[in-house]
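J.: Take a look at these structures.
Read the figures in this text as sums done on the coordinates, not as results from a lab. What you are looking at is a predicted structure, and each value in this text was computed from that prediction instead of being measured. Cβ atoms are built from the backbone, for glycine too; each structure is taken alone.
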Structure I
Amino acid sequence: MADLMHYLKYAVDHTASDILIVAGSPVCAKIDGHIRPVDDDRLLPPQTEELIRQIYEISQRPIAKFLETWDDDFSFSVSGLARFRVNAYRQRGSLAAVIRVVSFDIPDWQKLHIPPQIMELAEVEHGMVLVTGTAGSGKSTTQACIIDRINRTQDKHIITLEDPIEYLHRNKCSIVSQREIAIDTTGYLAALRACLRQAPDVILLGEMRDPETIRTAMTAAETGHTLIATLHTMGAVNTIDRIVDSFPSAQQVQIRFQVAEVLHTVVSQQLLPEINGGLVPAYEIMHMNSAIRSLIRDNKSHQIDNAIASGTREGMISMDQSILALYRDGLITKETALEYAINPEQLRRSLG
């Protein structure tokens, strides 16, 4: 019988980011961005179902709802090993799952190559900070490092709204209230509205999924809170456009003015394969200034990239500038730099 604990221990021992359980292939681990089989035995549907049922038994979560909806997202802990985030689903009539490995401890931001100007976002007193990027780009880890910095250095009430909770924060200088969607509250919008009455100083919002949640988040940022949220977008320009375009056209002028006022910083990130194996992050950082506020209000967001590239003295950096720095530091190859660049031709000229 397939043993789930064997695969969980393998993933932790080999610093895998994910475990993939899908019928028709062996159990696989994603290590440094590459999918590797853990063993040679291809799984049959009864074996994948057995492994999925073991997940629910270990997590002490009822499986009945999953067997009705065929989609489930939750997390659990194994004492002395790690936390795991699970997305269970059905494919080709059989049960499957992807398990994300999450360390018990908040990672060291320096070892993750997170730049100091991102960690300085822990000092933001009010306004909206957005951490953006594609799925699996490390957004949750970046957020966790910022929250941990606040928790270690300031006496705040931090409320996190997550689906599901990944990193656990122990109370240090701050009090951290962590609420999991569908377990501790019915949804993001209800939780966000409620938390405004829970004396928060900092609100971490796992994802802004709909116009009402976005509007309420902006209201929270307007009323003196620091709000840190994520969006599945790449780049500040796409992020701003996504927010504005989620509203009806009649409201978009007003939303642009609101975004221009409440937005503090947009961080976009992606993970690049490192020369010596592993992954290294590249970042775009946009801090708001009067020029960028005017561009947002005037619906000229396409000019923001130029403002970011020229805002080095204000702590800004474009994605391609970040990729160029990684190449010059010997962390990535020229081919990788060009593959992940936003403007490959321009970066090619910079590379010489």
Structure II
Amino acid sequence: MAKSVTLSDIAKKVGVSAVTVSKALADKSGVSEEMRKKIKEVASEMDYQPISGNKRESAGATGNIGVLIPAGFLDTVNSFYWNMYQFIIESAGERGYYCILEIVNAEDEKGLVMPKMFVDGKVDGAVLIGQAEPEYSAFLWSSQTVPLIYLDFYEANQEYDSIISDGFLGMYQLTDYLIGKGHKKIAYVGTPLSTSSITDRFFGYQKALMEHGIPMRQDWLIPDRDAKQGHRAYEVINLPEEMPTAFACNSDYTADIVIRTLEDHGYRVPEDISVVGYDNCEWDKVVKVPITTFDVMKDRMAELAVKNLIRKIHGEPYIQGIQIVAGSLVEKKSVREI
């Protein structure tokens, strides 16, 4: 059986991005008429077959909601994204919907491969949890195959419907909390620009330092992942030569790695060094020191995503664009007053 022609195949032949191909074939704006005509001609020559009309018509009547998660986000114990998925299942179930999970691997992201659940017409709409490659997010959104909601990320200059936590305010409050405990030597652990959420948290950290007149040191901005591979955090965090008294980490998972790294170097938490995390992923069962953190209210985020998605599916009014869900600081046992 011959392999189906994909948008990426057409894009390579024309010399444009797959997103441009998707827009041209869907008659969306952002593509010149000349290019649109060329793309459609090449698609016809290559015998490109879009998702069939029958499958599109059946969507909206399956009773299923799709959940897409990039594979790199699911490699951790008690992952934030597994938690979020569970809350989506609960919220969807309360509204009479079932959920179908599909893991998006790195090859499918780069190749702009349409999720199988979309192609097979198995879902009425879908939630994408976690920041995929920008071109892949744009590809899904512009294809208009099924209604979409993006959860826990957003992209600048894009008209996506996204649900996010208040990362800026959350990390601002955590850093301000550390300063209130007497800490002035505070490092930030996270890689800005790797994801929108980590970047927002970095600026929250920076604002708290500025308000208290504390200089931000470059050697205390510690990456926890490769900026180009934003899904996966390092298994070991490199400690600075001159140690701070506290580490503000962009996630509980990263905070746990920092605590383990500190212990390997002979430091005790919180007796010697304090650590805060973010997300409130309930790591208490797998870590030695319960981590002071920021609860992003995953249940509220999931519920809002499901409610908006169902409204989109039925063509009902909903709040478009980015919606921010407030959270709260949760004190545990990883911070000492000095």
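J.: Of the structures labelled I, II, which one yields 27.2 when mean count of other Cβ atoms within 10 Å over residues 274-281 is computed from its coordinates? Mind showing how you got there, number by number?
T.: On the way: I: 14.8; II: 27.2.
That value comes from structure II.
J.: If you don't mind, there's one more thing I want to ask. Quick check: 69, 44, 38 is what I get for Cα extents along the principal axes in Å, calculated from one of I, II. Which structure matches? Intermediate values should be presented prior to the final figure.
T.: Details: I: 63, 55, 42; II: 69, 44, 38.
It was calculated from structure II.
J.: For mean count of other Cβ atoms within 10 Å over residues 122-129, the calculated result is 18.0, so let me know which of I, II that is. All intermediate terms of the calculation are to be shown ahead of the outcome.
T.: Values: I: 18.0; II: 24.8.
Corresponding structure: I.
J.: Using relative contact order in percent (Cα under 8 Å, 6 or more apart) as the calculated read-out, with 13 as its value, let me know the right label among I, II. It would help to have the intermediate numbers written out before the result.
T.: Details: I: 13; II: 17.
Of the structures listed, the value fits I.
J.: Among the shown structures I, II, from which was the value 0.65 of FRET efficiency 1/(1 + (r/R0)^6) of positions 34 and 194 (r between Cβ atoms, R0 = 41 Å, to 0.05) calculated?
T.: The read-out was computed on structure II.
J.: Supply the structure label, taken from I, II, corresponding to distance in nm of label points 7 Å out along Cα→Cβ at positions 82 and 130 with the calculated value 3.1.
T.: Values: I: 3.1; II: 1.2.
Considering all the candidates, the number was obtained from I.
J.: The value 0.80 for FRET efficiency 1/(1 + (r/R0)^6) of positions 98 and 250 (r between Cβ atoms, R0 = 41 Å, to 0.05) was derived from one model only; which of I, II is it?
T.: Values: I: 0.50; II: 0.80.
Value 0.80 for FRET efficiency 1/(1 + (r/R0)^6) of positions 98 and 250 (r between Cβ atoms, R0 = 41 Å, to 0.05) corresponds to II out of I, II.
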